[in-house]
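Just so you know, all these numbers are worked out from the coordinates, no wet-lab data involved. In this text the structure is predicted, and so the values were computed from the model without any measurement. Cβ atoms are built from the backbone, for glycine too; each structure is taken alone.
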Structure I
Amino acid sequence: MKLYILDASAWLRLFLQDGPALPGLDAAAAAVQRGDASFLAPELILVEAAHALQRKRRARLLKDQEVRELWVDMRRTPLELLAVSDHIDAAMELSGKHELSAYDALYLAVAMRTGATLLTADGELHKVAARLGAA
């Protein structure tokens, strides 16, 4: 079974088409729906995605009801959440070595430890993941 690590930017992109198409995301989502693949993410994704939705609400890009409905839909995503504590040490190493935020490095650490493909809309994170064979 193919494994994909979703970061918050990719997860949001599944529901909000507010940027360029993310290569591989639609195919990954279809594979997950067929049962041929799984989405994984550190628990941090919940906080990051909720924060992003609230920022869009405060900027009046989304209405309160839209945020509530999006959140309910997003939480229905078949997404296995992994404990941050299991990956934070590796993330700290990656963060320092590759000049990534601890947040981004956490997603990369999970991808590298699980052998999964990292899906992200973050260009810099994608570049590092590609260099390390995780994209």
Structure II
Amino acid sequence: MGNEPVKLLLDTHVWIWASEEPRRLGPKTRKLLEDVSCARMICAVSTLELARLVWSSDVILQIPLDEWVQKSLADLRADSLPVTNQIAVEAYRLPEPFHRDPADRQLVACARLHDLIVVTADKRILNWKHVATIDARK
């Protein structure tokens, strides 16, 4: 990677863990998230996924979702990336086989288009060789 800063894209569950349950993250991931030279990104599809989880009561937050998103982004020093038309198209141009989950397809497309490393514990993404990944549990 040379002198170029590491650019991370947090999978939805990693974003939640980083803000709500950091002990679930491995030491390498915690160190990367604390490193101010690393860029940390959240794709808007993760906000959509989190909104669905809150709506279905699968995730319970102590503050309203919109406040949580803003506070979490600020605390993590993370930037938000929109889901663009280019990401939507790329999500279904990914080299197959890849799983059918539309949020994961968009997340991986976002990473590929923005040259980001996906931080995830999702084995389907970790085992797929067409995107750079870091195992969040390490």
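When distance in nm of label points 7 Å out along Cα→Cβ at positions 8 and 104 is calculated for each of structures I, II, structure II gives the greatest result. Here helix-only ellipticity at 222 nm (-39500 (n - 2.57) for each DSSP H run of 4 or more, over all residues; to 500) has been calculated and equals -17500, so which of I, II was it run on? The structure behind it is I.
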